[in-house]
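Structures are listed in the sections that come next.
A short reminder: the numbers here are calculations on the coordinates, not readings from a lab. As the structure is a prediction and not an experimental result, all values here were calculated from the model. Cβ atoms are built from the backbone, for glycine too; each structure is taken alone.
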Structure 1
């Protein structure tokens, strides 16, 4: 019984997303992997009912307790699927992996990755785009701005990686009324001028 409880506790959005990303990383260079990433990109902005190609990618890996019983995506499903779409978008045309494996922590978030866009003396333009993203009031608006910034990151900082498991975790908590916590954590990482920040423990759970 104790082993079952421990296993269930381990199946978090962070863990599940990291596992799926890891599997995608293994196949991303072969034809089936490229096709899988293309399916994820093509599912962006479309109703789930019109994107049956991505169902096996997502639902085969998601624990039973994450799955919807109402016909609408659960918060876990929504956070994981959105993150996989963002990863597929970021990985497009990239030779090296865009995902990085890190322990869960508030400092290793998307703000830290986007911070690399603050190059030179004039950072006003990128700061405006970042601020527009973190002040998004809906999940759809947040996702839209994340896609735009990831495209910019891919174009200007090809070597920069994103902790996608942490991003999924943050998106999950955004959907669970922890928007302010996420905004603060992302902003701290983005605006900090320290190069090496000791990552703190996740405090949203």
Structure 2
């Protein structure tokens, strides 16, 4: 792979991970929705694999047929509403241990110490929350871009294989159980499809 192609691959990976973070970081607004439409329109012109391509088409269709109020309502019902019995948790411990702040979080913190990456001081969410773990993966990709060491790529694989992917399989199931949240169901399928690609990429390097 040429140096130019490597730089482009890093740029695409980081851009897609930033897109994935934007789905779950906070309730969407008009600017974010417009950005999503543009990105998915571009992605729909590409062919990667059947699973990812299907999720892209589904997201684009929903962005073009549902309004901002619909997406904000989905987000609120799934992630914010304190009175619903169907609220979807966004931490790995909840799904892998059955409760928050479990052994998964302890193990992840030990892994992060070994990888020498830390949560930003102003971030209140736990290290095993979805958006924070995506941030960690982006930090490792940025580090790989600088030194290209096998050690950094191995840390990416471990983060994906042992924490992100097992958690997201169950997270996606929880989102998809909410029939009145089709957009975030499609987003969760896109998230799982893309991170499976990242896992394969890290394993090959």
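Going by FRET efficiency 1/(1 + (r/R0)^6) of positions 93 and 173 (r between Cβ atoms, R0 = 35 Å, to 0.05), which of structures 1, 2 comes out largest? Mind dumping the intermediate values first?
Working: 1: 0.70; 2: 1.00.
Comparing 1, 2 by FRET efficiency 1/(1 + (r/R0)^6) of positions 93 and 173 (r between Cβ atoms, R0 = 35 Å, to 0.05), the maximum is at 2.
Using Rg and Dmax of the Cα atoms in Å as the calculated read-out, with 16.9, 53 as its value, let me know the right label among 1, 2. Intermediate values should be presented prior to the final figure.
Numbers: 1: 16.7, 58; 2: 16.9, 53.
For Rg and Dmax of the Cα atoms in Å, the value 16.9, 53 is produced by structure 2.
So if we calculate relative contact order in percent (Cα under 8 Å, 6 or more apart) for every structure here (1, 2), which label has the highest result? Working shown, then result.
Working: 1: 29; 2: 25.
With respect to relative contact order in percent (Cα under 8 Å, 6 or more apart), the highest-scoring structure among 1, 2 is 1.
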Study note, to complete from the structure: The value -22500 for helix-only ellipticity at 222 nm (-39500 (n - 2.57) for each DSSP H run of 4 or more, over all residues; to 500), derived from one of 1, 2, belongs to structure 2
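Name the one structure among 1, 2 that volume of the Cα convex hull per residue in Å³, for residues 141-188 alone of 66 was derived from. If you can, show how the numbers build up before the last one.
Working: 1: 77; 2: 66.
So the calculation was done on 2.
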